[in-house]
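Computed from the coordinates by the stated procedures, all read-outs in this text should not be read as laboratory data. All figures in this text were calculated on a predicted structure; none of them were measured in a lab. Cβ atoms are built from the backbone, for glycine too; each structure is taken alone.
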Structure I
Amino acid sequence: MHGLIGFVERIDSDGTREVLSGRRRESFMLKIEDTILLLVDIQGKLAHLMHDKQRLFENLQKLVKGIQVLGVPILWVEQNPVGLGPTIPEVAELLPAVEPIAKMSFSSCRNDRFLKALKNLNRRQVLIAGIETHICVFQTTADLVDLEYETHVVADAVSSRSAENKAIGLQKMRDAGARWTSVETALFELLKVAEGEPFKEILRIVK
């Protein structure tokens, strides 16, 4: 362990590099035992207005399937489902055992049911994907960071109605203290090794 300009860095026995600050313990890599996936508001007609929607839908499907192979818990929220409609079938059909949490607040963290579900999982790393990048995903991410969760935004599995707003949302999340990742980066980071059935399954999914 050694000091580096106001923080302490440590390399764990599994090769994970971590930063230990006075406020919280931060990890540069996702750990399968400490991660959840949060899917935000991938609903109805709004989802079909997203920039590069086909790539978004494909990446969301890959992400969900890969996370399920790894056994990582999934939380799933919907913004005003009565008004905006349900989650698109491309995603919802992959989650038959997961019940969505309805919310009216843009940030998921301003919903008591969500906060209780998150707390009950007792994990500190949140992998977040969904729409819209600059509204609900950003506000949720900013609040998660404030609550001292390590938040990793899946940059190729979030979107907004315009590319400009997606870029603004991503930058604001980074400024707030979140990290960017991608579907493949996150899945292989959680996997850690190029062997076994989970590796074969994930390789099939991403290809």
Structure II
Amino acid sequence: MHKRKSFANDPFVAKLSHVYAFLHTLTDFPSDELVTPLTRSFIQSLLAELSHQGLNIPDPFILFPNLSFSELAQAYTGLFISAVPRVPAPPYASIYSGGDSSLCGRGLAEAEAFYRSVGFYPCCGDEPADHLACELAFLAHLAAKEAWDVEQDFLKRHFRPWFRVFRGRLGRADPHPFYSMTMDLVNFFTMPETQPESYR
């Protein structure tokens, strides 16, 4: 298993709460901010640091140097929102928890119970609170409060079981490299192990 460590040359990523918040942004519906030089530079520095640990994730900006907002929006929609004959990988815990593949089921109830336990009130727009981006926002909240026991419990009992299934389903859909990279990063940073002190 790859070990997470601090990124000494990048103060933004030195805090795990900021990493989770960034992953929240990457997994939400894309905005123009995802294709700015600043975001591109941050992603590339993050991938470079991870490569030093032996985790080699392809850089989507090398594969697609002119990557645009409209391309990401189209890819996001086709993977997570609307596609024929079905959406390849809906990003909701309830789809993969409880066995009935329905929205607003057990996965949502589990997520909301964790949120209530620490007084977290998610702002997910029109999305149910078990959307992947919303759960990453919760992890950012926990890391910011240094609630490591709750974070590990949430990862082990709720997040990792459904995310593993979701990620496998997404991989079979041949996703856009930007979203392959995004899910590889989410997978790496949500491994349910003790957080190194340098991330806290």
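One of I, II was used to calculate helix-only ellipticity at 222 nm (-39500 (n - 2.57) for each DSSP H run of 4 or more, over all residues; to 500), giving -15000; which? Show your work: numbers first, answer last.
Values: I: -11500; II: -15000.
Among I, II, the structure yielding -15000 for helix-only ellipticity at 222 nm (-39500 (n - 2.57) for each DSSP H run of 4 or more, over all residues; to 500) is II.
Quick check on the output: 0.25 is FRET efficiency 1/(1 + (r/R0)^6) of positions 64 and 152 (r between Cβ atoms, R0 = 30 Å, to 0.05), derived from one of I, II. Which one produced it?
Values: I: 1.00; II: 0.25.
Of the structures listed, the value fits II.
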Worksheet entry | mean count of other Cβ atoms within 10 Å over residues 72-79 - structure with the largest value, from I, II | I
Item to complete: Figure out for me which of the structures I, II the number 15.4 belongs to, where mean count of other Cβ atoms within 10 Å over residues 88-95 was derived from the coordinates.
Response: I
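Which of I, II yields 31 for relative contact order in percent (Cα under 8 Å, 6 or more apart), as computed?
Numbers: I: 22; II: 31.
Of the options listed, only II reproduces it.
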Worksheet item: Out of I, II, which structure matches 14.2 when mean count of other Cβ atoms within 10 Å over residues 168-175 is calculated?
Response: II
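Tell me which of I, II gives 0.65 when you compute FRET efficiency 1/(1 + (r/R0)^6) of positions 48 and 112 (r between Cβ atoms, R0 = 41 Å, to 0.05). Numbers along the way, then the final one.
Numbers: I: 0.85; II: 0.65.
Working through the options, I get structure II.
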